[in-house]
Structure P
Amino acid sequence: MKKLKRIKRVCFFVLIIFAVFIIVEILRSNFIITTKLYNISKENVPVLFNGYKIVLISDLHSKKFGYNNKELINIIDKQSPDIIVMSGDMISTKDKEWDVFLSLSKKLAEKYETYYVVGNHEQNLKNELLTEFIAKIKKAGIVVLDNEKTIIEKGNEKINLYGLWFNLRYYKDLTNEYQKDIHFGIESMEKILGTSNKEDFNILITHNPIYYETYSEWGSDLTLCGHMHGGMIRLPFIGGLFSPEKEMFPKYDSGVFYDNNSFLVVSRGLGNGNLGFRFLNCPEVTVITLNKK
């Protein structure tokens with residue numbers, strides 16, 4: 001009888017410890033920002049861009065980290081980036097107002113050159129709301145790349161910065177028989193952005209990473225994405241659990257990938273998206289430093 005009571009006590013304490021771990025981890029995974037640092041080395045990085053620092057933020061979904069997002073801004077300031085890029089879903093489609101993100105945009109644009117590409121949540125806005133939203137972030141000082149290129153110059157050298165978005169039908173649902181075989185190919189990409197000069201160093205900002213092979217074939221040296229939220233729930237030694245495409249264990253859940261002489265960096269993002277929470281998956285500010293190889 002005493003042995004049974006001891007077993008029950010042990011089981012009770014184990015359950016308490018497990019419950020505390022779950023609570024602490026949910027709080028950590030939803031409110032503690034981490035910083036991920038990546039070095040990208042390529043032969044065609046211009047000499048004057050050696051050490052050039054890019055901060056990538058994505059998928060904020062109007063979330064606040066401290067009063068007026070002070071915690072997020074402080075983390076970005078510590079990196080002293082040359083530019084900031086935002087790869088979409090900084091608001092949510094169902095938001096009633098955009099004050100959180102507009103305030104953040106203004107504060108960042110006062111300090112840094114900041115570039116923006118829309119994600120699927122912005123694209124899901126009604127046309128008049130999307131037009132209004134774009135006008136407001138431009139007024140805040142953000143450069144919106146609407147399927148176009150801008151050139152960043154240092155001295156007599158340059159890099160090309162492209163912003164790409166595509167039709168929402170390419171955000172496929174792998175559980176839908178009529179959508180799972182949809183593909184965004186090189187012909188579609190060239191129709192939108194034209195051909196790239198592969199001798200230049202080309203950076204592509206786009207929301208969805210699943211077409212990495214197309215981006216690489218087109219001529220992107222470095223593609224910056226979000227969308228996956230790190231898989232929302234991450235499993236140790238395995239990675240992200242699922243993607244917005246309803247794919248289990250997505251290939252491009254987060255981190256840096258290399259293929260065909262092209263890099264892909266996928267941010268885990270900052271907000272929670274439609275699922276409403278993150279687990280073993282802290283919000284992320286992603287920092288990319290270019291190096292001349």
Structure Q
Amino acid sequence: MNKFYGTGVAIVTPFQADGQIDYTGLGNLIDYLIDSGIDYIVSLGTTGESATLSNEERKKVWAFTSKTVNGRIGLVAGIGGNNTADLVEQLKQFDTAGYDAILSASPHYNKPTQEGIYQHYKAIAENAPLPVILYNVPSRTGSNVNAATVVRLAHDFKNIIGIKEASGNFDQINQIMRDKPGHFLMISGDDPITLPMIALGAVGMISVVGNALPRQSSDMVRQCLAGDFKAAQKGHSSLIEFTRLMFAEGSPAGVKTALKSLGICGDTLRLPLVQVSDNTAVSIIAETKKLAK
């Protein structure tokens with residue numbers, strides 16, 4: 001459980017100019033993050049453009065990532081979808097070597113009821129080969145996993161160990177924190193509100209910004225967890241404009257622009273995602289240069 005305290009980074013999937021996976025860039029990114037002091041990596045979450053990778057590509061990325069990490073930090077696989085039966089089969093076939101947990105976003109597009117969401121995660125919990133972290137991100141999925149459903153799942157399944165909460169709804173966050181079992185981890189899934197979430201009891205964050213600024217992101221989280229919110233507030237404030245730019249024209253386009261400017265990997269995305277505009281790229285590069293010291 002301690003592996004998921006601190007800063008996790010939902011890493012991008014670098015692509016070559018022709019759209020093929022750039023394994024050299026992926027290796028560069030993994031080493032950069034580990035050397036900069038992050039606590040764990042999430043492979044093929046939303047930020048990794050997992051929706052545009054084939055099943056075979058996903059298997060290769062997971063295997064490469066596990067081999068490159070080589071046990072140096074914690075490792076989580078993003079495995080989610082809106083076809084529960086297919087997802088169960090993916091879980092049964094998943095090679096767990098090197099991985100510590102599975103992060104699974106709530107079903108997108110279908111807009112299930114809360115009972116449907118519960119039954120979806122019940123099927124995951126009963127078939128997952130590793131502990132499960134729920135992922136609530138209504139801005140992407142089109143539906144919210146409400147506090148009552150989260151707490152019900154947390155109490156009913158011991159292998160559901162936490163939630164990456166990205167609703168931005170503090171009333172909901174408060175209810176989960178009040179009613180969850182002691183073992184269940186609250187993890188911020190939204191960079192800009194990590195500081196107040198940790199103040200309420202979250203154990204860290206899974207970050208997008210941390211791809212490009214891992215040291216700054218993890219330092220801020222560690223200060224929060226140590227109770228030094230005065231120091232953390234300074235770091236938090238310094239990242240506000242950079243964070244805004246990361247999402248100005250969609251994620252992970254913004255952070256891939258920053259990573260290219262740092263010489264870590266390219267900024268190619270797979271359709272339907274496209275690179276940021278020239279004007280936004282200029283702003284991102286300038287802010288990256290200012291902060292990445």
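With Cα extents along the principal axes in Å, for residues 96-207 alone coming out at 48, 45, 20, pick the structure among P, Q it was computed from. Intermediate results must be reported in sequence, preceding the final value.
Working: P: 48, 45, 20; Q: 34, 32, 24.
Attributed to the structure labelled P.
Which one of P, Q has helix-only ellipticity at 222 nm (-39500 (n - 2.57) for each DSSP H run of 4 or more, over all residues; to 500), as calculated from the coordinates, equal to -13500?
Numbers: P: -9000; Q: -13500.
The read-out was computed on structure Q.
Quick check for you: by relative contact order in percent (Cα under 8 Å, 6 or more apart), which of P, Q is greatest?
Values: P: 27; Q: 19.
When relative contact order in percent (Cα under 8 Å, 6 or more apart) is computed for each of P, Q, structure P gives the biggest number.
From P, Q, which structure was distance in nm of label points 7 Å out along Cα→Cβ at positions 16 and 136 = 4.8 calculated on? Intermediate values should be presented prior to the final figure.
On the way: P: 4.8; Q: 4.3.
For distance in nm of label points 7 Å out along Cα→Cβ at positions 16 and 136, the value 4.8 is produced by structure P.
Can you rank P, Q by percent of Cα pairs over 25 Å apart and just name the one with the largest value?
Working: P: 49; Q: 44.
That would be structure P.
FYI, it's all coordinate maths here, none of it is from the lab. Here the structure is a predicted model, which means the values were calculated and not measured. Cβ atoms are built from the backbone, for glycine too; each structure is taken alone.
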